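Following this line, the structures themselves.
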Structure P
Amino acid sequence: MLQINLLEDEGIVTLAPHGPLEKADFERLSGIVDPHISAKGSLKGVMLDAAAFPGWEDVGALISHLKFVMGHHDKVARVAVVSDSEILKLAPHVAKHFVAADIRRFPSGEKDHALAWLKGEPA
């Protein structure tokens, strides 16, 4: 299950997986962010807060994830990955070849710093 929180005023969505990602997670995520994107044109940022990468429930969930990313990557300015997971440490390096967003990783204890970066606040 994916916990989704849209910070409407900031134009930032926070994501926290609790178990393997499911196809329904991406349907719910689209239902939350698509109206905001339609109204505002984009999202300022996405924060993925994950101690470890949970994987996907099945191939359908993986495909839904890829479709979501491909359909939204050019509508997100920044992505913050908050994690100490070795796999998620690699995510920004791999993703930068496929997405338009500026991607940055933050250690698990720096969630507030990551949110400030997404908002565009000075360090």
Structure Q
Amino acid sequence: MICTNCGCKLEIGAKFCSHCGKETPLVKDDNVGKITIIRAKKIFGWAIPFEVYIDEVKLGVLKNNTTLTAPISLSEHEIKFTSTEKDVIQRIALDTNKKDVTIYIIPKMGLIAAKPAIKEIKYN
């Protein structure tokens, strides 16, 4: 997320800007959505972790059969999955009609390593 007052990068789920102190959209419940990312259990590529970034802030690491969830403001966000082979970037727009999104990813095997592949995106 980006602070609407000063433009600084904010940590995911921050309620106040650490630079200027202004409230973020997450302070108001009607401005909050949720992004859930699920990595399916697979036999191939199970040992290769994928790092997950939302708006260039690291959310965490997805390993085989794991889930990451983040509260996030209703706006457009860039989600990036990184691996040793290739990064995958997906833009997601959350609004009052589509507050929650679930992204299912799987490892897609290459010659040497696995790269993340988006299997399905569901708005709840």
Read-out helix-only ellipticity at 222 nm (-39500 (n - 2.57) for each DSSP H run of 4 or more, over all residues; to 500), computed value -13000, structure in P, Q: P
For distance in nm of label points 7 Å out along Cα→Cβ at positions 62 and 110 computed as 1.7, the structure of P, Q it came from: Q
Read-out mean count of other Cβ atoms within 10 Å over residues 30-37, computed value 14.6, structure in P, Q: P
Value 15.1, calculated as Kirkwood radius over Cα pairs in Å, assigned to which of P, Q: Q
Read-out distance in nm of label points 7 Å out along Cα→Cβ at positions 14 and 70, computed value 3.1, structure in P, Q: P
Given 2.1 for distance in nm of label points 7 Å out along Cα→Cβ at positions 22 and 54, calculated: source structure among P, Q: Q
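Read-outs: derived from the displayed coordinates by stated rules, not from any lab. Worth saying up front: this structure is predicted, and the values here are computed from it rather than measured. Cβ atoms are built from the backbone, for glycine too; each structure is taken alone.
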